[in-house]
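Take a look at the structures listed below.
Read the figures in this text as sums done on the coordinates, not as results from a lab. Predicted model, so just to flag it, every value in this text is computed and none were measured. Cβ atoms are built from the backbone, for glycine too; each structure is taken alone.
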Structure I
Amino acid sequence: MSDPLASVRVTDPPRLGLGRNWRQFSLLVLVNAFVGAMVGLERSILPALAEREFHVTARAGILSFIVAFGVAKALTNYFAGRLSDDVGRKPVLVAGWLIALPVPFLLMWARSWNGILFANVLLGVSQGLTWSTTVIMKIDLAGPRRRGLAMGLNEAAGYLALGGAALVTGYVAAAFGLRPWPFSLGIAFALAGLALSVFAVRETHGHAHHEAKATPQSEGLTQLQVFARTSFLDRDLSAVSQAGLVNNLNDGMAWGLFPVLFASAGMGLDKVGSLAAVYPALWGVGQLATGGLSDRLGRKWLIAAGMWVQAAGIAVIAVGGRSASFIAGSVLLGVGTAMAYPTLLAVIGDVAHPSWRASAVGVYRLWRDLGYAVGALVSGLTADLIGARPAIGLVGLLTAFSGVVVALRLRETRGSGNDRRASGMLREAASLDATTGPLTGLAR
């Protein structure tokens, strides 16, 4: 009599690691490139659009679109983390792309500045859902051993695409006008991201559950406890949360004030677009190296030094008045941001237990992207009161101070308790695969 179980297909548990999941990981890198490109649509030309078409002259008013974007994205990040734990990663990713679809059309045809602000609210919600989810899914797939590299690849794709879109839209605007053609690229970005997310991306929640089994059990935490621990109580998580906020505070300032400063130096839209692309492009390229570097050298001093290099770059731009100084400052700002940005996310992955990690990522990204709104408000109001250059200098000082906080408060987290035990289990599983691979292949 035949065994009724003989026909049952053997289902292997999810396997962690970049090599084992390279197809899905590479697909998610591509999806995040489209996510970043959606933000790049606005990077070089929206301040000019505010002044020329909508006659918004106050710096705080011009930067209001960044406030709308930052608040919407920050709040959505928090709920994206919770939803990813509750309903899975893929539904959240798809929902984010559906919300992105109207954004290019609103930017192309809005008849008032309020229409532009509404487009940025939708863009912020979309970014919070899509970018948060691609981060969480890559952490799920990578496992503990190459977490920094995974975050470097994710953020590199997003910010390289952002810089490329900023460059292209600047040239399109110089050739064909501020609207509608520069924003038409967003239609293709949104459709491509949605199609890939619906038809090709697979759910990764099971990978997180699998890693949780290989990790020392964490006490059950409520959402309020996760928020408090990530924001204030855990010295490592709170240190990176404040650094993330300040990092995007200076990015919000750069987004809103750098195009204004470059234009005041007599540069056209194509030149402004080129300069606006330097910083995010170097930010993107640099993360290809710095993410993996943090896996080898550690997280703490790469973050602290990155904040100080950012501060130096901002200072160079604040005191300079020519293209050469703007380029030099942008290079320093891009390099410093590349050092800190993926490493901050890697710390969250090191410290947070897999059972509440997605929620912790959401809380961290809540604080980080509130930095956009804080940066736009601080720099915009300061620029209206005492000028753009002092406003830029103030943000540089805040960035340097944030690096001091990291140096004093953050402990080294690479190889932390959760990380070491999960890595050991992963090596054990790899060894078992090597000895039983032929047998499991037959079982399949």
Structure II
Amino acid sequence: MSPHKTPPAATATLCVVHPHAAAIDVHSDNHVVCVGPGQVQTFGAYTADLRALVAHLSRHGVTSVVLESTGVYWIPLFELLESRGFEVFLIEPSQARHCGARPKTDVLDCQWLQRLHTFGLLRPSFRPPASVRPLRGYWRQRQTLVRYAASHVQHLQKALEQMNVKLTEVASDITGVTGSAIITAILAGERDPQVLAALRHDRCARSVDEYARALQGTWQPEHLFALKQAWELYQFCQRQITACDQQIRDELARLPDRAPGRPFTPKPRQRGRKSNDVRFEGTGPLFRAVGVDLTQIDGIDVSTALVILAELGADVSRFPTEKHFASWLRLCPCLEQSNHTTKNRAPRRGKNRLAQALRMAAQAASRTKTALAAFYHRIKARIGGRGAITATAHKLALLVYRMLKYGVAYVRQSLEEYAARVREQTERRLRRQAARLGYELVPRAAASPP
């Protein structure tokens, strides 16, 4: 008689996490909604259609909705659903794309999203709290205006070069005090190079004669017209940036005070103001809104601290640990392991405004005489400048996370302390290697004479 066969193990089943889930496939002109198996309906994208969509979800008892971040078309729908009390999950399109092969249609997409969301297989993207979203909108608009102004500066340079006016060769910034005065005089009709050169500031490195030689142009009318339009557009962008700064300052004043009664001593300014700096004193309002002074960290100025507050907020509880935070910023190397072989890959690609700001702060910190700069140069000697920038930005991200989570002040590490710590780590590593090889590491002073 054949032995009794063991019955197969019971098939594991997925647990329902969101029993009343719906999915929306977002487009510019319509939205495809799935509230259950076989229950798919298409709505328009006008405001009346969005309200009808919300009413449709309410009639079917939906409590949780998932939608993909498609362009900017999801924003009005997301805000309306959130205001009506729905739990809204905003996901990256790659999550659904990597979950099995199927025909690509709008109906099948929303059904697949609804099924994945029902079993809790989709991870929502990070969204800052509603209190800081207006600040984020104003700051992003300001960054757009700064890019527009930079393009108009290039147009100014092009128009000057076409007239063979070498202002860019003698002035480091053609929109500074000297450059603005000379361009304004040229547009007013002045053509004498000696008169134009006399407008230079006393602190300019080049002499009056060098300016006079550089300001002898051909003065073609079409190039003068292009110079005039580029200058007017640049001035307009500067006025718009000033208006954005006013909105940012007002928004900072509306945020709750997280540092009531705490003493505040601003860090002394190491350099003069640049053209793209915020045009108000933002260190104090930032300290009240965040609860700590992020500008005390080497490399982080008021603009970078504003990016941190606008993109993240003052609460980092969404990230359980600092490693989760660094991974969200994509500042960590990707580890791939297969058959006991671990491969270290470059960080995941992606655009994160906060990560970009931290990379720029790391580049600024590398030019200082601090422990962060020593760390940057040590990593640069090993893996190159690009990897050192990412590693230093990763260290800055950990400092920001600890300050925001625990509300502690930044303690600057001296170069001597950093050098002693690196020496201690090197000695410990060498002792372990010597022990594995059967040797003992003995200091030179304690070694016996030959």
- Note on the structure: Re semi-axes √(5λ) of the Cα gyration tensor in Å, for residues 70-109 alone: value 23, 13, 4 computed from one entry in I, II; matching entry is structure I
- So helix-only ellipticity at 222 nm (-39500 (n - 2.57) for each DSSP H run of 4 or more, over all residues; to 500), computed for just one structure, reads -16000; which one of I, II is that? II
- Query: Which of I, II yields 1.21 for Cα Rg over 2.2 N^0.38 Å, for residues 238-389 alone, as computed?
  - Reply: II
- Message: When distance in nm of label points 7 Å out along Cα→Cβ at positions 166 and 406 is computed for each of I, II, which one produces 5.8?
- Response: II
- Message: Quick check for you: by Cα Rg over 2.2 N^0.38 Å, which of I, II is greatest?
- Response: II
- Message: Out of I, II, which has the highest value for relative contact order in percent (Cα under 8 Å, 6 or more apart)?
- Response: I
- Note on the structure: FRET efficiency 1/(1 + (r/R0)^6) of positions 62 and 326 (r between Cβ atoms, R0 = 30 Å, to 0.05): greatest across I, II for structure I
- Task: Compare distance in nm of label points 7 Å out along Cα→Cβ at positions 126 and 398 across structures I, II and report the one with the greatest value.
- Result: I
- Message: As an exercise: distance in nm of label points 7 Å out along Cα→Cβ at positions 22 and 358, calculated from one structure in I, II, equals 2.7. Which structure is it?
- Response: I
- Can you say which of I, II returns 1.00 when FRET efficiency 1/(1 + (r/R0)^6) of positions 230 and 414 (r between Cβ atoms, R0 = 41 Å, to 0.05) is computed? I
